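Colleague: Pasting the structures here.
Only the coordinates and a few stated rules stand behind these numbers; no lab work does. In this text the structure is predicted, and so the values were computed from the model without any measurement. Cβ atoms are built from the backbone, for glycine too; each structure is taken alone.
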Structure I
Amino acid sequence: MRTTIVAPLTATDAETLVLAARHAADAAGVPVSITVLDAGGNLLAFRRNERAVLVSGETSTAKAYTALQLNAPTADLVDLVKPDGPFHSLATALNKPLLFIAGGVPIHRDGRLIGALGLGGGAPEQDHAFARTALQAL
């Protein structure tokens with residue numbers, strides 16, 4: 001069996017994502033915070049627009065962490081944690097909080113999870129769209 005080595009998410013990659021997400025949000029006139037985590041959940045990059053609401057820094061990071069831990073866009077998880085959803089208790093089951101609001105996306109390279117991107121500050125649909133746009137820059 002052959003093991004394929006996948007390049008990790010780099011600081012340069014993280015800056016590319018931040019710039020692309022910031023450009024998309026600025027073009028829409030939406031002040032946001034942007035968080036990039038590596039595969040281990042470590043912070044690689046963070047940017048907060050000076051006009052973004054303060055809590056957006058925490059929500060962007062929690063969205064990225066959630067997308068990383070579950071290897072899924074947070075937008076795809078919202079219905080699963082509703083009171084009648086199959087994972088309704090997941091949001092409070094762990095020591096580190098998960099946030100099931102659109103705006104977090106996993107980052108893959110060659111089919112492998114290498115990190116996550118989270119945006120906060122806009123409406124959930126906007127944050128998700130900005131994150132998806134930023135992924136295209138990689």
Structure II
Amino acid sequence: MTDLTANTPVLPLTTDEADALVVAARRAAEEQGIRTAVTVLDAGGHLLAFRRDDRALLIAGETSTRKAFTAVQLGTPTVDLVDAVQPGGLFHTLPTALDRPLLFIAGGVPLHRDGRLIGAVGVGGGAPEQDHRIATAAIEEVLGG
């Protein structure tokens with residue numbers, strides 16, 4: 001039997017949704033008193049939205065983007081990949097083997113619609129677990145999880 005849903009088009013992540021994700025993430029960060037940068041990429045890894053708080057560390061912009069890129073490239077939240085790059089882990093040599101801006105620190109979360117990857121959110125500036133919670137809170141608010 002043929003699965004007809006496999007060929008059904010999925011609406012891509014819109015710029016309005018990307019902007020709303022940034023706003024929701026910034027609100028979640030402010031509630032925790034964290035100064036962050038938020039990056040939203042489409043499924044091809046292209047920038048749709050970005051915002052760094054005035055008082056966030058400058059590096060937060062770079063880490064948020066790399067976390068989002070890693071999540072979109074591997075289709076997995078970066079929080080789930082941290083152990084994989086440790087010595088003996090499945091991806092131990094991956095960060096140095098590729099000429100790509102991958103970052104295996106919590107805070108990057110892929111976005112799915114109807115089971116298909118449509119992009120990713122990356123948050124940088126807080127502790128990794130805080131960044132992950134901020135990203136997932138924004139996704140829940142805007143896309144419903």
Structure III
Amino acid sequence: MNTPSAAAAGAVTFVWLGMVLAISFLETPLKFRAPGVTVPIGLAIGRLVFRALNLVEAVLAVAVIVLVATGQPTLPVAVLTAVAAVLLAGQLAVIRPRLNRRSDRVLAGEELPRSSAHVFYIAFEAVKVPALIALGSCLFAR
């Protein structure tokens with residue numbers, strides 16, 4: 001892969017990774033431990049935060065895809081880029097709509113059992129993080 005594209009794609013990849021780690025694995029679990037934060041308040045905050053995170057992730061993913069595509073990628077770089085993009089697309093197109101419908105119901109006052117959609121979202125994040133680490137590492141190894 002050519003050096004300028006690899007360097008730019010690597011930088012964008014690690015920014016993406018940092019955002020996912022900070023929001024999904026730090027802010028989100030801590031939010032519900034704060035005094036006075038009820039489930040409805042936490043869900044309302046979470047919806048705003050994840051809407052913004054996912055928008056930024058989509059922009060960063062497009063940037064990585066464009067930079068990788070124009071930089072004559074190696075097979076591992078192409079595969080890791082596709083893995084990260086597909087995981088994000090699955091979160092945005094399949095999991096988030098289910099979570100939004102559920103949070104609408106909770107915010108309307110319904111008491112619902114735990115959602116398996118949250119587990120799937122976390123699982124996708126848990127796979128996306130090492131994919132982004134590997135992608136960024138491959139990009140900077142050139």
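Colleague: Consider the structures I, II, III: one of them gives -0.65, -0.75, -0.92 for log10 I(q)/I(0) by the Debye sum over Cα atoms at q = 0.20, 0.22, 0.26 Å⁻¹, for residues 38-77 alone as calculated from the coordinates. Say which.
Modeller: Clearly, the read-out refers to I.
Colleague: Quick check: 17.0 is what I get for mean count of other Cβ atoms within 10 Å over residues 30-37, calculated from one of I, II, III. Which structure matches?
Modeller: The correct label is II.
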